[in-house]
Structure 1
Amino acid sequence: MPGEDDPFVSVEDLALLPNILVGAQFQEIEISVSNPMSIHIPYLIMDDVTGFVVNGTTIDFQKPESKTIELLAPPNTNFAYFLLGNEGRNEWSLRSTNQSWEEWFDSESFNEAPYSYIQMPVVRENRSGYSLDEGSMHGTGIIDGLSVFEWMEGFTNPTTGYNDRWGPFTLNDVPYERAVDYIESEINGIGFDAQVHRYWLSDFSYAVNVCGYKEGSLYPDEWLVMGAHLDVAEIGTPPRGGTHVGAHDNGAGVALMLEVAKGLAQFDHRRTLVVCFWSNEENGYDGVDRWIENLPSEVTITNYLNADAVGTNWPGYYTLVVDIIPETDNEINEQWPMVRLTEWIGSNNNDIAEALRLGRDIYNSEGYASMKDVDSSEQKRLSISVHESQRGRSDYERIADQLDVVSMDFGSLTGGSDCYHATCDTLETMVDMMVTDNGTGQQNLVESFDLISWWIFYLAMHLDEAPIYNES
């Protein structure tokens, strides 16, 4: 029902075509109104004037008329919602960041909100040729989790020659150099300018990163950076002796970032987008450190998004851990703006509000280590924790600490896994870990890849428009 301040706005005054949206795709929507009103659209739309994607848009209709917008429908929810208020309204009370739209509309707080809403069905197409058990539900769109899984199948296959990426430490580290060439080709192929950066560490060792650059149209010297480390834990690495494949740590992060970059490359951006695949993360962060040291003097890094050891988490029985740093004085919520944005994006495009609330409770009551260093999967809790962290455990720590940049990492169980830095860190192990009462391991792993890929994609779109700076 409309609130008291907007007594004349009704869903009967609005018509939307098409009647059903296609999830995970940009599409044209015709909006027709029979009375003046304002409509707030809490999703990504394409600004036909600037050519940029914009976030959360209010459109005014001053008379009966029709307008056409190009909207990205949420990939993993059954409905999208448009908010309806009197013409000229520009303030909209909204749901909590870890609350679903349905929960908000059923709450007492919404009963006091001076607007109404309309619900639109969203249907995401299945990938043809695949079953539900194989992940077909998350196999279409601008980006998708099934493509991440398929890339992992090829990259981790021993016949392709990309395993044993230990370093590099020598002048002729064949598996690592072979992977570098392949990643460089992938980055160029999706539309970024790929560059291989080589840094000498000593007379016999060096670091090699592969980075892709897509210059921004408005602020080319402001860089929004995404990354994942390309190397794996060499034999002898504690706590479990190292690995050959490193599927979870960190083939999954590499695959996710390539998929995200593939989607982002299709659009124009205000700021320069950079996607980097770092070397030597497992033995000292030499790759990211040398890259930071060699940044052009005129460049500013706005935000950094990282993926390290992801996939064996929600919707499996492990927590998806989303760390946000820097945390500098042990006070909680210094980076609350990034926490709020991240939760909002996640719950706006996926049915995960309950998982976010559970994850927040776990973090506040049990702490970071309970999710990363303790295998609690027997509890079968479906949780996602987005939090400001007191500890960074990957390349994002270096960018946050050295450049004072708000940075974040998507990760999951590491120290508490029997296959962390072990030879059993394979794609097959990840599939086995993701079996639940309600889904096969591959189905759940594909859904996890899809969730995180889209989450990072949306974050990049939001942070391109409005970076979040360190408030500590």
Structure 2
Amino acid sequence: MKKKLSKKFWAALVIFSLVGQIAWVVENMYFNVFIYKMFNASANAISTMVAASAIAATVTTLLIGALSDKVGKRKLFIVLGYILWGVSILAFAFIRADVISVIFGQAVSVASAGVALVIIMDCVMTFFGSSANDACFNAWLTDATDEGNRGKAEGINSMMPLLAVLVVFGGFLGFDLDQSKSWVLIFLIIGGVVLLIGVLGIFLIQDTPIETSGNRNYFKNIFYGFRPSVIRSSKMLYLSLVAFIVFNISIQVFMPYLILYYTEALKLDNYVLIMAPAILVAAVVTALYGRFYDKAGFRVSVLPSLGMLMLGYLLLILSKNTVLVFIGSLFMLSGYLSGMAVFGAVIRDHTPKNRAGMFQGLRIFCQVLVPGVIGPYIGAFVLRNAEKVVNSDGTESFIPNQNIYIAALIVAAVLVILLFTVVFPILKKEQAKAAASENAMPPEKEA
């Protein structure tokens, strides 16, 4: 039966998902700008920060996800996690040249100390954020939904990352990012909002009962999702995760260079005017697409989402015309978001009951860590001979080109082949086996 979800659930889903994604957008897209502009960070320092954050997110989600299963409560971790997440963001307002000079004096370089502090605090912030959002909020979402409404809920959850991008882009238009006081205000606003949302969770989030009797050995449960016996017993879950890895690799091939492609290759300084309506339309498509998954299932719903994604790639490869770039961006974003909704829902559908927390680290491993390493590397490889321009200070900068979309399209084509040759046949067998098992069950005796 389809579980009826309360108004509180939908309010909590929208608020906590959106605010969490806004915090992640600031971290993923603007911390590199902050560390570059305020402390003259090198490319190596920025890449170190990104890698350290990805590792921190994966390890945290493994540890805290399993712990929330053992405790049997998600609300405690979500509420406390969001509050501490907000506090850790507020702390960035004090990572300033004047404060560092007072604390360390002439003992260290302000720039070096600033870079080191940002990298350390980024990992601290990621610990609280991943505990609250990646591990426990996502486990709570799995617990609170079922196969009758999971697509609808995941559709809303999956549209939040790009809505968050829209909010952040719009909000940052009013700030001069070359000024330290702008960053202080940004961190105070974002940190304060995240903290207040954590407090709101005390009244808004309702825990779903979790059976904890099988979750007693915490240290074994940390790596529960990587056990060979668990993999053999949940084939569709792991096939879905493998397909999810390939999907996210395709996205990560171009995503790190997306804004640079618009501004440097296409010279679209008003790229927000292209992205904003495309994001809004894509978000609506995704919200509706989740309902399509609930009715049609994974096999039917995943292909149109990949079709939209690949059509978007083709349009972006073939044309630099502003209208076609908008249409291509619209299809690309719609395919990306609806694909996230479909994969998110099928992974939740096949997650073992009462063990959702244990599998959140595995999900982050497949969504963030592996694609976050492989995808950008592919993008960098295909841009190795990209056109370069000489800056006013004599340094060189590369200009991203359509090769990133060609590479992303090839990876997406590999995913389609994987689905037809491996995933769909096994899914069909599993469904037939489940149907045969259900038909073989003896009828219940009349009372």
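No value in this document is a laboratory result; all are computed from the given coordinates. Just so it is clear, the structure is predicted and the values come from calculations on it, not from any experiment. Cβ atoms are built from the backbone, for glycine too; each structure is taken alone.
Structures 1, 2 were shown, and P(r) over Cα pairs in 10 Å bins from 0, in percent, for residues 178-305 alone at 8, 16, 29, 31, 14, 2 was computed from 2. Structures compared: 1, 2; top value of distance in nm of label points 7 Å out along Cα→Cβ at positions 74 and 418, i.e. the largest, recorded for 1. Supply the structure label, taken from 1, 2, corresponding to semi-axes √(5λ) of the Cα gyration tensor in Å with the calculated value 37, 28, 20. It was calculated from structure 2.
I have -24000 for helix-only ellipticity at 222 nm (-39500 (n - 2.57) for each DSSP H run of 4 or more, over all residues; to 500), calculated from one of the structures 1, 2. Which structure is it? The read-out comes from structure 2. As an exercise: mean count of other Cβ atoms within 10 Å over residues 50-57, calculated from one structure in 1, 2, equals 19.1. Which structure is it? Derived from 2, not from the others.
Computing relative contact order in percent (Cα under 8 Å, 6 or more apart) gives 17 for which of 1, 2? The read-out comes from structure 1. If P(r) over Cα pairs in 5 Å bins from 0, in percent, for residues 210-377 alone is calculated from each of 1, 2, which structure is the one that comes out at 2, 8, 15, 17, 17, 14, 10, 7, 5, 3, 1, 0? This value belongs to structure 2. For the read-out log10 I(q)/I(0) by the Debye sum over Cα atoms at q = 0.18, 0.23, 0.32 Å⁻¹, for residues 314-361 alone, a value of -0.62, -0.93, -1.31 was computed from one structure; give its label from 1, 2. Going label by label, the one that fits is 1.
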